[in-house]
1. To test your reading of the models, identify which of P, Q gives 1.0 for distance in nm of label points 7 Å out along Cα→Cβ at positions 28 and 44 when calculated.
2. Consider the structures P, Q: one of them gives -17500 for helix-only ellipticity at 222 nm (-39500 (n - 2.57) for each DSSP H run of 4 or more, over all residues; to 500) as calculated from the coordinates. Say which.
3. So distance in nm of label points 7 Å out along Cα→Cβ at positions 20 and 36, computed for just one structure, reads 2.9; which one of P, Q is that?
4. Given a value of 1.9 for distance in nm of label points 7 Å out along Cα→Cβ at positions 52 and 76, point me to the structure among P, Q it was derived from.
5. One of P, Q was used to compute Cα extents along the principal axes in Å, and the answer was 53, 21, 19. Which one was it?
Structure P
Amino acid sequence: MSGVVNSSIIIFMDTDERQLIKTTLEIAKENNQLLKKLLRKERWAQAMRILYWLIILGSILATYYYLQPYIESAVGIYGNVDETLKILDGL
């Protein structure tokens, strides 16, 4: 039923109204294209942000992994020095 009503409305429109509807449709299509471009760019930006943070966190973890033996050695030396100072302080 609504198709019949819409068709009859279009038949009784004058040329100015038809031109206005065509212009509105063109603008709506252009806006749709722009919105799709914005959405695509936002998705790429979000993917790049995720990649950025993964690289930073991966670098931190890799640095800790490679420096862990040196860190453990330094902590062990500090513990030995601390014990030695406590022994000397007790004398």
Structure Q
Amino acid sequence: MQEDISNILSRNLARKGLLKAANCARACGVARDIGKGDYEPISFCRGVLKVSVDSSAKAHLVKLQEKMIISKINEALKEEVVKKIIFKIG
């Protein structure tokens, strides 16, 4: 019987109480890859991804793409994790 490595990792992380932190880090990592410099993920908690942008103009442009960004992140994670994006300017 061969078990998938992701199942083994998930089970061991859950046993150690680290699964939630690992999932948050995964969401931020995927968001960073998708953003390609348009924004920088700061944190992820309870479905809300907090990102930093350089200016209010950049925040507005990213806000216009929010649904598409959320969809891409959730698709990459293979589950509905991100529900909302909050922007921090600076």
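Nothing in this text is a laboratory measurement; each read-out follows from the coordinates by a stated rule. Here the structure is a predicted model, which is why all the values come from computation and not from measurement. Cβ atoms are built from the backbone, for glycine too; each structure is taken alone.
1. On the way: P: 2.9; Q: 1.0.
The read-out comes from structure Q.
2. On the way: P: -35000; Q: -17500.
Traced to structure Q.
3. On the way: P: 2.9; Q: 3.5.
Derived from the structure labelled P.
4. On the way: P: 4.1; Q: 1.9.
Answer for the origin of the read-out: Q.
5. Working: P: 110, 22, 22; Q: 53, 21, 19.
So the calculation was done on Q.
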